[in-house]
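No value in this document is a laboratory result; all are computed from the given coordinates. Being a predicted model, the structure only gives us computed values, none of them experimental. Cβ atoms are built from the backbone, for glycine too; each structure is taken alone.
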Structure I
Amino acid sequence: MRVKEEQRERKKMRVKEEQREREKMRVKEEQRERKKMRVKEEQRERKKMRVKEEQRERKKMRVKEEQRERKKMRVKEEQRERKKMRHSALLIEKNIL
């Protein structure tokens, strides 16, 4: 009788211990999964931010380049106009003399 009781007790203890172990493993696995997901999400966010920053930089550079080009064209046009005006003034002056 006592032997059977001890066996039952040991079995109960073993079962409890196994449950505790399974629970511990489950919790660890969930933590691992959550960490993995968090890391992936953080990587996604960093990539998104990097891409946005790169786009901003490219746009800034494009805008600067366009401004430079417009200024260059305006300066060239103004030089052409001044040259034409000088030429016209010279022609008028020659005709007068």
Structure II
Amino acid sequence: MAVRHVVMLKLKQDAAEEDKLRMVRELSSLKDVIPEIKSFHCGLDAGLAEGNHDFVLTADFASPEDYKAYATHPAHVAVIQEFIKPIVLSRSAVQFTL
């Protein structure tokens, strides 16, 4: 059973644009490092509507086990610690079956 992982972030108001872009680059690089990722897209909000989150990520996995391997992968954990936590205000996430 395939799984889609969706994360939405609100970022700190004082987060530098450079730090936001670095976060996107580092997260995007995970698809080349973690083989369990089947599809991966992320980006900053396009600013088309008021009240949106600042960032979204979607990732697809072949199974719940593959999602769990991604979630605990050292490269993923490092990106969270180094590039997300310093600039995140709040996080919303969901995983659902496809």
Structure III
Amino acid sequence: MENKIVELIDSILNISNDIQNTIIKNEIDNIYIMEFVSSLAKLSKEAHESQYSDLDIDELNEKLNSLLNALEDKDMILFSDNLEYELKPLLEYWKEVIQ
């Protein structure tokens, strides 16, 4: 689970940068973003099944819903901001908890 969290943290930076760089061109790779969101959903399930009581599944799911709402509204700036300023700190905390 730790490796998955590290990969997701790295992906957040990549996706956020990609969004910022391509938002003007409207060339965002939606498949990559959906795979990332799917990985977050899998992480939520793994965390729920884990022995780490400090991992707040509800908080992750809340952030996941915010991401999905931003995608639904096609608001990629909000999506990027949620990744960088909401989700990334949570995953960094989770990484510390499970180390």
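Looking at structures I, II, III, which one was P(r) over Cα pairs in 10 Å bins from 0, in percent calculated from, given that it came out as 12, 13, 11, 10, 10, 9, 8, 6, 6, 5, 4, 3, 2, 1, 0?
I
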Distance in nm of label points 7 Å out along Cα→Cβ at positions 13 and 85 gets 10.7 when computed on, of labels I, II, III, structure I
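Tell me which of I, II, III gives -8000 when you compute helix-only ellipticity at 222 nm (-39500 (n - 2.57) for each DSSP H run of 4 or more, over all residues; to 500). Working shown, then result.
On the way: I: -37500; II: -8000; III: -25000.
Label of the source structure: II.
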